[in-house]
Structure 1
């Protein structure tokens, strides 16, 4: 066989080899196209599963699968937000309609029932007033949230004796603790600890967390506040050993108007905004807040505030 024949054979082999490669690439490209069509039709569980020795194509497949992963996360987050929105609307409707219906019912009774005694009228008016006050407080919390969202509030940041703030807030709830026969446990530092914070915001944070523990730790035998610190932060925990928070609810406790379903069955008066306000106030002070719950052992809300003004 002469050199020309050998060259022709080599060229034919190369052409056949290239055709096979192109056919393989075409099949892979067609497969990728089919998978992408399925993804565009909403099947975000689909992935491109094929091997190739072509570096550029392999990188493209990895990037496409990575993009699908991100799209799936976005869809999951979107679904969660939509569920939260629906729940929020449902909760608003419930929280407004129930007391309003009750208020109107008692007022109508007082106005139209001529057989009522004066003491009965007074009692019904007091009930209506209590329901109206609850509505007012809830609307005030909506107003506070709105101000926080628009950054329309100012902080008076200064050095504060945080141990004293904790003691004062516990005293404010003395009668509530007495009603459930619990003496709060205070685990504070031996010496006073000073933090850099806005006193009004810090009082609101502690009051909301203590109030939350009293409401939802209804079967608790212990409610307490722990305080510790390091060189940078003060750590404050409000805890109880009540029924706790279901694991599936923990990621949502700071969401607006989110209340654990069990609390609604217990008919607890809650706007679902208290913990949202707490989180926003803690973050406005440069701190963080965390929640953990082991039912009937320890349900804990732990937040931080800064010790050093220069680090705020």
Structure 2
């Protein structure tokens, strides 16, 4: 089995999500849903098109408590010598819209990506409208804030380790749920959302679940995210790890690609894996960046865990191609 985020965590998501019962907004809901509207909310919907295919590469990170707290982001910037401009966090189904986090990130020139996980509810129920009150509240809060952010709903859907994965649902139900969520946001006028469809990378040796049946369609997707990690048993090249997925995706869409979530085990291969990551993303004009999963889980994916890997990461991150102020894109 490929090491995914879910497989990598000893206790899945405990460090990055708030426990929530399905369809019950969590504490963050009070921020977006009931706080005074941001000044931008009085303006016309934000045009996200310059952010979908930006002039430079996204330089992203996921760290515990960010972006609700920006201290982990500041610490990371000091560690690697550059401020990230893409900040990913994980939310359970039922958690409220974290307007504070989205606003925090935007204020320093970074875009937020919410990995929204369909826990404790079936995709069929979502598609059938069981959660529509929750969804409409979330979408209206996003529209009121009117700051761009991305949603990656139920990622790694092509694996069997997630509760919304291949052993629990069908591609048809996945697509139906995705389209329903998207339509609710469209109806609310929340066009400040960038939709990132994010499968786990397919097995380089073949035998993986086909991706196309899970694809909601170009009208419902702006980015194709890829979730994949460099491990001790994987190919230690970018092409070897991500190439098969890129090849398959390009058979049915030309949407921009983003390495939504990645990392490398902290052993002797890490410096080379970091170099492979940067070289691969740099060389591909249709890959718009990456997000490093800087957490300690079953493995220690934090850059600080390996001095050689950190030094290589810092050296390559200095490339001006990586990082830009998202507020000034376009």
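-20000 is what came out when helix-only ellipticity at 222 nm (-39500 (n - 2.57) for each DSSP H run of 4 or more, over all residues; to 500) was calculated for one structure; which of 1, 2 is it?
1
Source structure of the calculated read-out (distance in nm of label points 7 Å out along Cα→Cβ at positions 288 and 304, 0.5) within 1, 2: 1. Between structures 1, 2, the greatest calculated value of relative contact order in percent (Cα under 8 Å, 6 or more apart) is seen in 2.
When mean count of other Cβ atoms within 10 Å over residues 64-71 is calculated, the result is 12.9; to which of the structures 1, 2 does this value belong?
Answer by label: 1.
Matching task: 2.1 is the computed value of distance in nm of label points 7 Å out along Cα→Cβ at positions 104 and 296. Pick the structure from 1, 2. Going through each structure in turn, the value belongs to 2. Taking volume of the Cα convex hull per residue in Å³ as the criterion, the top structure among 1, 2 is 1, with the largest value.
None of the figures in this text is laboratory data; all of them are computed from the coordinates on show. The shown structure was predicted, so the numbers you read here are calculated from the model rather than taken from an experiment. Cβ atoms are built from the backbone, for glycine too; each structure is taken alone.
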